[in-house]
Each structure stands twice: as C-alpha cells, then as structure tokens.
Structure 1
Amino acid sequence: MNKNLDISHEESLKQKRIMDKLSEQIKGKGLKYFVSTFGCQMNAHDSEKLKGILEQIGYVPATEEKDADFVIYNTCCVRENAELKVYGRLGALKNSKKRNPNMLIALCGCMMQQDTVIKEIKRAYRHVDILFGTHNLYKLAELIQTRLDTGKMVIDIWENYKEIVEDLPSIRKYKFKSSVNVMFGCNNFCTYCIVPYVRGRERSRKPEDIMNEIKELVEDGVKEITLLGQNVNSYGKSLDNPITFAELIQEIEKIDGLERIRFMTSHPKDLSDELIEVIGNSKKLCNHIHLPFQSGSTKVLKKMNRRYTKEQYLELVDKIKAVRKNVALTTDIIVGFPGETEEDFMDTIDVVKKVEFDNAFTFLYSVRTGTPAATMENQVPENVAKERFNRLLEVLDEIVHKKACDKVGSTYDVLVEQVNKQNNDLVSGRLESNHLVHFKGNEDLIGKIVPVNIIESKGYYLLGELAE
C-alpha cells in the first residue's frame, strides 16, 4: 500500500471513530437534520454522503427545514442567484435558532471556497456554526464534534484537496440507481466558470475504488449508475497508472447485475475516438449523451476558452450518431456571453437546428466575480440577451417536441422511479434517452425496468402504457 492510500485509510478510520463517539451523544434523542442542496449533480451526490454521516451519528431526517435540529446548506456559486438564495434563507434561520438555541447550522460547498463569502458570513451571519468547503466534506462528524466541544463557530476551508477518502456512509435518494464520482475538480478554466477555483484541480479516483463502490451498489440493488466528473473525458490522466475513461467504462460494463450506465459531464475537446467506439459497442451505456456546446460561434468559443470550434463540435455529433442509432443528445447553452453578436447567436441557433437536441439546459450569461469573463469588454445588454434567449427557447421547444413525438408508437424499457406526484394511479420513470414518462401502475413497479408503449407526447414528458 502506498503512502497516499495509507493516509486515506487512516483518515477514514479516524472519521469512523469520531462518528461512533458522537453517536453516543446523539443517537436515540430524536434529533432531526435537513440538507438543502443547491447546484449540480456533483453537489447532490455530496449531499448523499452528508446525510449518510449524519444518520450514522444518530440524526434522523426531518421532512421540513423548520423542524430540524441540524440544517446544512450545500451551496453553489456558479450563478449569483444561487448565492442570494442562500443568504436569504440564512437570514430566516436566525429566528429558528432563537426558538431552538441548540440548533446547529452548517454551510458547505462551492460558495464556501470564496474568501468574500467567508468574510460576509463572519460579519452578518454569526448564528452559523460550521463552515467547510468542497474538499473535506468527509470531515463533517469531526467538525460537529469540534463545535460541540468549543461552542464556537468552526471554519475549515482548504484551498486544495489533501486526499480522497473512501468508504464513508451515504444515504441514496433511490435504492435502484446511484451516482458515482470518478474524479473531482477541473483543469479547463472556461472563462465564464468559477468551478476550477472552488473545486480545485482534476484528480481521478483509482479504478479499483470505483469498481468496488459500483459492485457494492449493485449488490445493494442498484441497476443504473451515473459516472460523475466535471470533465469525465479527461479521467485517469492524474493517476500513477493512467487509464482512459473509455477503458474504465469497459471494465464497469463487466459488472454482473448492472444494467445501465450514464456519464456526465462530457467535454467536447476531450471526447476521443476511443470513447466514441465504446459508445457504439457498449450494451449497457444508455442511449443518451450529454455534450455541452455552450455557443455555436467559434469566435465566442475561443473567448470562452472551450478549445474546439463549431465545426469540430458538429463533427463529434456526426461521429456519435454514426455509431449510435437514434441517440438522444442533450446539451448546455449560454446566451449573451460578452462580445456575442447577432451573427454569433445565429451560429448557436444553427447548431441547435443541425443537431436536433432532445433537450437542453439554457442559461443567460451571468457575471461571476473572479472569472476572466467578468471583466471582458462588450458585455451584452440584458434586454438584448433576454430577447435572444427567448428566440432560442422557441426554436428548442419545437425541436424537443418533435423529438419526443418521434417516440410515440414505439416500446421502450423504462426504469420506474416513483409513484407520480400528481396522480397516485400513475408511476413515473425514464427511458434510456432520459425522457420522462408517466403511465398507469403501482408502487410495486418502483425500481424495475419494464417495457412501456409510448402513446402520447406532451413535449417535455411522455405518456405511456405498460406493454403486455
């Protein structure tokens, strides 16, 4: 065992000892926790680990924040609006803490990696008990213990990661599907994005650790996994024994009992021919690829530091479609990036029409302090950006509706996720293409993959009936 593995193993054992000690104080008292997650799937997966630690030490979940004895906000700083929401809710928690003086409040995630945020919390939100960042969430139990022992605000923010600590508890949202981190951090430095500054540099998990985690999940009933990373296509480059993402998927595919594999996020500049070949040959990869293009203008892409052109992106799409019939493609698009002209915007529309995406996450460009784009000249006026954004949505809606209508009349396997929230006679699930479908059924179907005839499209969701 090498030195890094020794450190990671020792840290894992240390945290488990602290959890055991804390559980003697907390377990059986009926203390409740509530975790609010802002931002991406990476944050959602981190929150599952936070819940696992809290339940290990004796907290039980609260259905509402107002009833909780321990509140955690797992924050996001990609967009200013997410930060404002956190500050607003923190202000409201001040009254909750007056009613329950023993209540603990913790903040973690990307916002906490910014010095300006820490200064603001210390200045205006002294009722917060624990602050930690993106690199050390595994230390939650230790931070709670420190807070209980000292009675003072605990701040533990790391500028860089020290080690990847494995084998800690997690509470999954679904019994039958789960996300698995394959790597952390990002080296891309897109000029609009603050993630590399708050998540740190890329570091890949060892393939054997990933494989062991997935095998344990499958033994626990998981049928579908989503491999997570800021840029999964560059997986393996930081390892002592490099392995490509394509090779990792091929190994994961060999795991008996695993039925579906997804991955995100995929950066076009690193999507290799090797991975495209695996996409074409795989029997378990879902027929859905999320491939952000952000802008259709090569000029804007250069200013974004995306390191591919419009033509290269379209070529990648053609390669994927050549090896995967009827593949569902989804994407991310930013409108109103500094310097974007009407011609640049029409290039974006052109890509949308040529690719015919099944869905897209669309964003108005948002200034993030600390990123190069924040100080670029020719910021697009808000009214111009919004007008373009609305035109983009009109084009997308028509294409998304058309692609969904193409599903009508065919039968697809659906992983049933839950009883429909609006109609208890229906259940809801997802096709491999990630389309949401509702059909008549009961809770006995939850977690099963069943054939469903698609009978109607509602644009952003489908209606179906269980195939006989």
Structure 2
Amino acid sequence: MDAIGRISARRLAVILGSWRRSGSRQGAVDLAAAIELGVLDGQLPVGTRLPSERELAEALGASRTLVAAALDRLRDGGLVASRRGAGSWITSPRGRSPEMAPSHSPQAIDLVRGSLPAIPGLMAAVDRARLMLVDEIGQPGYTGRGLPILRERLAARYTARGLPTTPDQIMITNGAHSAFVLALRMLTHPGDRVLVEQPTYPNALEAIGAAHTTPVPVALGEHGWDLAGIDAAVRQTAPRMAYFILDFHNPTGRRLDESGRDRLGELLTRTQTYAVVDETLAELNLDDDRDGPRPMAAFADDWVITTGTASKSHWGGLRIGWIRASGDMLARLSPARLGSDLGSPVFEQLVLAELLDAPEDALAARRAGLRERRDVLADAVRRELPDWRFRVPGGGMSLWCRLPEPMSTRLAVAAVNHGVQVVPGSRFSAQGGLERWLRLPFTQTPDRLTEAVGRLALAAASVRAVPADDLSVV
C-alpha cells in the first residue's frame, strides 16, 4: 500500500491467491468471496483503497465485467463503498461477519441464529393476557421493576430450583442482554477489566467493547471450566466483574456442576468479585428431567447477578428478560436503568406471566423437539463430516464442532456460496483465533439440518481443496 492506503492491483492479486473455485462458473461470486475473506482475515484493513476495475482485471487475468460485478456484490453487502472521482475502498465490517452476508440463494439455510418459533400455547396466553390488560390500561403503564404478577411467578420458579427468592429481588428487563448491559454500565468504568469465558457469547463481547472495558478471557477447555485459571486471572487482573454462562454454555453446551459452583461461589465471595450469570438456556435441559444444579446465586448471593429471558424457552418476539439479585443490588440497578429505558412493555409481561402459569407440557414438548433436532444434526455431521469432532451437549441449542484444520472463517465465507450461513469460531473469542471451531445450532427442522450439513460438506471440501497458504501474503 502507498501512504494514502491504496493497494496495488498486483499486491491485491497476491493476497487473493487462487480465488477462482475449481469448476465454478460464478466468477464474480468467487472474487467477491475472496475479497471478503481478505477483509475478515485482516489483510485488507478498513479504509484500504482498491485499484481501478481495469487494473484489477489485468492483474487477475479476468474480464473487467467480472470485476465490476464482484465489486457490485460487495457494495450491496456493505463491505465496499465507492464515490465518483474517489474510487472504491473497504468499509468497516464491524457488526458484519460472514453470517450477516447476503445469502446468494433464496433457499439459504440459517445456521446463525439459535432461536425457535413461538412455543405452543402462546396465542392462548395472549388471549388470557388481553383480559388481564383491562386492569392495566387505566394505569400510566410504567411498571418500574416490572408487573408484580410476573415478578411473583419468576420468584417462585427460582425458589423451586433451590434459590429462595422474593418478588422484590426480581427486575423485569427487555431481554437478558439488556440486563447484562445494565449491570455492565453500573458496575464498570472505561478501562476496567471484565473476566469472560473463552469462547463466549459474541454479543456480550460487543457490549464489553462498547463500554470501553477490556475482556479478560479464561479458556473453557475440554473438561469444562478451569476454576484454578479463573482464580489466577482474578488475582492477577482484578476484574471489576465477570460474565459466565454456566447452564448449557453458548457455544459449547457445557454445564457447571454443583461442586464447581460451590468452588466458584467461594472464589467470588473471597475476592469480592461481582459476576453476571446468564441463564438464557437454563430451561433447555434435553437429557435429564431431574432438577439440575442450583442457580449460581445459591452459592454467592451477594456477588451474583442472575439474568434470564423467555427468548429461547418461549419466544424471542416477547423481548422480556429479568434480573434476579439481592435487594441492595436491585436498589442500585433501578436508578441506573433510567439512562437506558423506562421499563418493559406491559402486555408482553402479562403474556409471559400467563405462559409461566401454564402447565409444563408445552415446555416439555419444546425440549423433546430440540432433542430430536440435536440428534439429527449430530448424526448428519458424523456421516457427512466424519473428521469433525464434537461433544453431544446435554442441553442448549447448538453443537460446538472442532474442525480438522484452522479454516472456520474461510468455511463461513465459502458456505454462503453453498446456501448456508454459519458463524466462524473467531466471533466467540475475545482475542480472535478459534479457527478450528464452528458452532452449529440445531434449531432448524430436521430435514433442513440434514440438507445444511450436506451443503457444509461441499463447502468444506472446496475450502480444503485450496490450501490456506494460497490465500496468504507471500
């Protein structure tokens, strides 16, 4: 590149390497995917000015029409911008990764979002909530910490799980992520450290970055949580808070047992470290109908802020979550919330209250359906991709697959051309890497999951046919 950030056509051709896929007739698609891969791999930084269409066509030995079509695709996808007289340049991919790229097929299969349609019985709950709304419409509609009826039913569920809870310890929020952002805003300041698992939920990492705080990752390894490593990280870095997913961890599917929670609770209490524990997937226990380990707050109540949501267990469209914390903590969180929102919608709270009061049959059916889909996906991966390794999770919504080589980002880009959208492992990392890992949600229908794995196998074969060295700078 020269001083103003322009890359020469010859240099770009070297970075793109063997960009045309063997046997492919979609040259523009191949070229656009190769340029996108260069951006995602960090070889084409944001602001890089691209050579002219004519120069690039000559360097690649391709037609100018093909190059123009590839750049049009990238402009449509938001990865390239152009202005008359100024040429074209790479724009920020922030918040846009391969899973956000436009699908190149109307039949694209989404293996990005781990979510399901509404649980059976939702409309009946809506009808019952509509009758209850009559008592609310004469009120201002601002419910503070949330409607008493919903807080009572949530408190009862925690108590039944072995964590005595009163309605005064519950605050209703607009989803679990909103609850995490609220805790992050109240407990940290710019420059503070936040301890996280590695890998972890990507949106939590985005929120930590947006708060100008620094994630401190501790590896979640083959045998689960490294509690000694967490202890050492807390002593060495003194994080202001920690963020954990202890029930069917996203993306690994692991669950911390009772003895592990006891040790972690002792650590938090001894070091006086606040922890946000995300229970988004806690209700999706697929293999065991018995009660699981008690919630983490049962082991360190004063230092744990528990967040939950109905988005996975019931329906994401409700956008209702909650915080369970000590009375003192909620007293601090309540005024801090005023800077972000003034409460959660009344009608949706009533609907969720009715869903929580319904028999457990619908939630049991939800678990059974997920169990079937998990097993279909696992069988398909074993059959079509036998060199991929994974552990069948006891709950949650996804498989965490170890790939035979570091190719997760390349595979995510290639998969789009085969009609599948996936998230590369690096999105779950605080510091990049995890190129040997890929998350596969099992929330599509069984036939779609089987088809998706077949397409992924084709994409994986195409990626492995082009050595990674061919796509690197020489």
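Every read-out reported here was derived from the displayed coordinates using simple, explicitly stated rules and does not represent laboratory data. Being a predicted model, the structure only gives us computed values, none of them experimental. Cβ atoms are built from the backbone, for glycine too; each structure is taken alone.
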For distance in nm of label points 7 Å out along Cα→Cβ at positions 196 and 244 computed as 1.7, the structure of 1, 2 it came from: 2
Working back from 18.7, 55 (Rg and Dmax of the Cα atoms in Å, for residues 68-259 alone, computed), options 1, 2, answer is structure 1
Out of 1, 2, which structure matches 4.1 when distance in nm of label points 7 Å out along Cα→Cβ at positions 236 and 348 is calculated? 2
Computing percent of Cα pairs over 42 Å apart for each of 1, 2, which one ends up highest? 2
1, 2: which one has FRET efficiency 1/(1 + (r/R0)^6) of positions 340 and 388 (r between Cβ atoms, R0 = 30 Å, to 0.05), as calculated, at 1.00? 1
Ranked by distance in nm of label points 7 Å out along Cα→Cβ at positions 36 and 60, the structure on top of 1, 2 with the greatest value is 1
Once relative contact order in percent (Cα under 8 Å, 6 or more apart) is calculated for all of 1, 2, which comes out largest? 2
If FRET efficiency 1/(1 + (r/R0)^6) of positions 356 and 412 (r between Cβ atoms, R0 = 25 Å, to 0.05) is computed to be 0.10, which of 1, 2 is the source? 2
Between 1, 2, which one scores greatest on distance in nm of label points 7 Å out along Cα→Cβ at positions 220 and 316? 1
Candidates 1, 2; FRET efficiency 1/(1 + (r/R0)^6) of positions 116 and 276 (r between Cβ atoms, R0 = 25 Å, to 0.05) computed = 0.55; producing structure is 2
